[in-house]
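Next up: the structures, one after another.
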Structure I
Amino acid sequence: MGPSVAEVTRTLLRGRLPGSVYLAGFPRREPVIHATDCAGLPMLLVRRGSRVDDALVAPAAPRVVLRVPDAPPLGSGPSHGEARIGGRPRPLDGHVSATAVLEFAEANPVPELFDVDREMALYLLEPEHVSLARPGEVVGVDVEDYMAADPDPLHEYERDLLLDLADHHRAEMERYFRRHLAAARVDWITSPRAVRLDRYGFTLDVGLPDSAHCRWVRLAFARPVADRHDLAHRLHPVLFHSGR
């Protein structure tokens, strides 16, 4: 079991990964600071007077597509693809802007937020379509399903958690992985290692060639974890009572 397409898309768009926008009439994508509010609506933070700001503030603002590609945390492991969300921009100012800044900061706390309504402008993107691009396919996501999905609570800590487990608990985790792979009758060539982590479980590299279509193996938790503390509680018997 793993995250749904809606959950993956919601997670990638949250604001922790670099994104860019495509605007009608622009020859190339433009980098942008972005985040989503609690409902999953994207917000764009742009410098006043920039080309992007001039385009968004125009009476006939162009349709905007925000794209955010996944970045595997260890430089290896499978990518979740590229999240895409398109719609029409709406400027946020006044009291609405102050509230939006707080939600933006919760998802993506960047220093440029201190300059909103002065040097920086904030826009809300009202989504018309959502999709997730993967190798060889683009999967459409229902807008309501996207907004109802929760971003993965481990995503922003994924790299640190994987490195900590590898650096300080390598032997315990290898025993844990080998035991479950053996029970599932899954082969491995090299010592299985975790290359991705989400609320539903680990993705393991078992050393098989890519051509075998099974290099990556999912090891699911009995139930999704709620947060880092829940993960620590779940792994405590593995890390400190692995002899049982």
Structure II
Amino acid sequence: MILVAATVYGMGQCFFWPVTLGIVSERFPKGGALTLNAIAGVGMLGVGIIGMPLMGYVQDRYIRGGLTERDSSALYERVQEEKGSIFGKYNALDMKKVARIQFAMKLHDLRGKAADAGALGVASEALSKKLAKDAKYQELVGQAYDASLRPADDASEKAHDVMHKAVVDAGMIVDKKGYDGLVADAKVLQEVSRSAKENAMATVAVLPLIMALCYVGLIVYFKATGGYRALDLTAGEHQVSTDEAVADAEATPNE
């Protein structure tokens, strides 16, 4: 089915833009380059201002619905934030909060290996002091801080102890019980997010279907009017097709 869908998409993409340029330039020749660029601009603006925000909005709604159906409303409240778009304000996943779950699991795994080697508690302060000089742990703490805790307007370098304290204060150093809860949360988020992406794609697929119907309508229209003809600006008020002009020229005897 993926191959079939890709083939249909490829055929549509190959013909879409040339046909669009052809119709605009041949049916509205007085517009010139300005009309061609306007058509391209409208398309890009539609994708950027309406299309992508619409897809994100639909996806976020599916995520919220999926978590509610799974009785995971408490999880959703922990990882959601309020956003604004052309569709107004709505709740969506806060990707920084989701990243905290992922990095908390990674930190636990690394600390778990060190704890087994040194017989220290996986969430103990003693283990944190031991790992303070570990290069891999320092790098992971830095990544966790940058991805989930660093303010957007802060680009300054931070010492390991500063970043580690922020990670601890955010509750990203957990024990075995806390880790099991994170694993369950991460599994639910992964499943719901994947389902939401698929459903969002299926929902917005109606837009290219509408466009396809418009092109079919053009085909029917031109068939009903005797076939597609490019307009000729040199014909004055009574515009005729280029093909008809050529045929008339060939039919006129040379003087």
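With Rg and Dmax of the Cα atoms in Å coming out at 20.4, 67, pick the structure among I, II it was computed from. Going label by label, the one that fits is I. Computing FRET efficiency 1/(1 + (r/R0)^6) of positions 86 and 182 (r between Cβ atoms, R0 = 30 Å, to 0.05) across structures I, II gives 0.05 for structure I. For mean count of other Cβ atoms within 10 Å over residues 30-37, the highest value in the series I, II is held by structure I.
One of I, II was used to compute mean count of other Cβ atoms within 10 Å over residues 134-141, and the answer was 12.1. Which one was it? Going through each structure in turn, the value belongs to I. Structures I, II were compared on mean count of other Cβ atoms within 10 Å over residues 54-61, and the highest value belongs to II.
When FRET efficiency 1/(1 + (r/R0)^6) of positions 102 and 166 (r between Cβ atoms, R0 = 30 Å, to 0.05) is calculated for each of the structures I, II, which structure yields the highest value?
Looking at the calculated values, the largest one is II.
Matching task: 11.4 is the computed value of mean count of other Cβ atoms within 10 Å over residues 22-29. Pick the structure from I, II. That value comes from structure I. When helix-only ellipticity at 222 nm (-39500 (n - 2.57) for each DSSP H run of 4 or more, over all residues; to 500) is calculated, the result is -23000; to which of the structures I, II does this value belong? Source structure: II.
Just so you know, all these numbers are worked out from the coordinates, no wet-lab data involved. Given the structure is predicted, the values throughout are model-derived calculations rather than measurements. Cβ atoms are built from the backbone, for glycine too; each structure is taken alone.
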